[in-house]
Structure P
Amino acid sequence: MSGLDPAIAARLKRNAEGLVAAIAQQRGTGEVLMMAWMDDEALHRTLTTRRGTYYSRSRGQYWVKGETSGHTQQVHEVRLDCDGDTILLVVDQEGAACHTGDHTCFDADVLLG
């Protein structure tokens, strides 16, 4: 059971796996850094610790951004979009946001520029 405030939980529109998309954006520049998944517990942990905490679908477990890499996210704002199906985290990113080592997950593959 999650410690997420029931009023917040009631506003979330989850996918079939019980997850909500979460976008991390750099504070100050607005640069989009990454997308990951959250469930109620990951959102609760993020709100209480101010560290980007996500749910890994492939590993079936929670992960805190930077816990092993040192590339941490200090969360300054958390916003829910108008539909309740996407969470925006405004963060200070330390080091690379992408697991490939790129600054953002959107650096390498420009489809239209």
Structure Q
Amino acid sequence: MKDIKVVMTGDALEAYKKLNEIVGKEISKGITKSDNQIILNSIKQKIEYLKRKPQFGVHISRNKIPKEYVLRYDVNNLWKIDLSKYWRMIYTIKGDEVRIISLILDIFNHNKYNKKFKYRKN
């Protein structure tokens, strides 16, 4: 059986750190149920799913992969996971004979997701 890892990079790592910082401040103020906490818990839950099944998310067709991901991360496959509060987590799957890596590239709200993938409101 192959070793499965989940790694955050780039914008996803920055968003995750920022969210962790905000949640830490909320908890220190006694806030126990905020949207930020719900989103952070959703991210953590989905990461656990990815550790068991890298293809957990929804596959995004090649022609819809933003060029930014191809240029920045040499992506040839892309996946999306819906998070709580209409947030999205975008990742790619890399691997070899020994391991599989789910590389999380972006974590953002629905509006930023629509903009990145050039989806428009009707």
Structure R
Amino acid sequence: MRVGIDIVEVPRFRALLERHGERALLRLFTAQELAYAQRARPELRVQRLAARFAAKEAFCKALGRAVPFREIEVLPGKNGPRLLWRGREFPVSLTHTAAVAAAVVLIPSPAREAAPAG
């Protein structure tokens, strides 16, 4: 199993979005992620996006290589958030406050073939 973790300072992330505007949003997030953030109270919108950004960073760390962020999608689910990449779902945990957002992502090891008996 591979684990990735990341933490984002929400005020710095807000400044990045203010500096780069819609161009940054469209480069970092999918339409569904942006729609989810927009449904929140204004003070939570940037926190939700920062947490998703942290999840994408954490996923890349666990994967061991960079992936375009728009290929990774973090959406709400019945039992909490879910991270999707290339048709697969990965366990993710998000948390955020006005100051920080953090995420942990797990990439399960591929199933090992059983050794032959005897």
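Some observations on this one:
- Structure with the greatest value (metric relative contact order in percent (Cα under 8 Å, 6 or more apart), set P, Q, R): R
- Computed 15.8, 65 for Rg and Dmax of the Cα atoms in Å - originating structure among P, Q, R: R
Read-outs throughout are calculated quantities, based only on the coordinates presented, and are distinct from any laboratory measurement. All values reported here derive from a predicted model rather than from experimental measurement.
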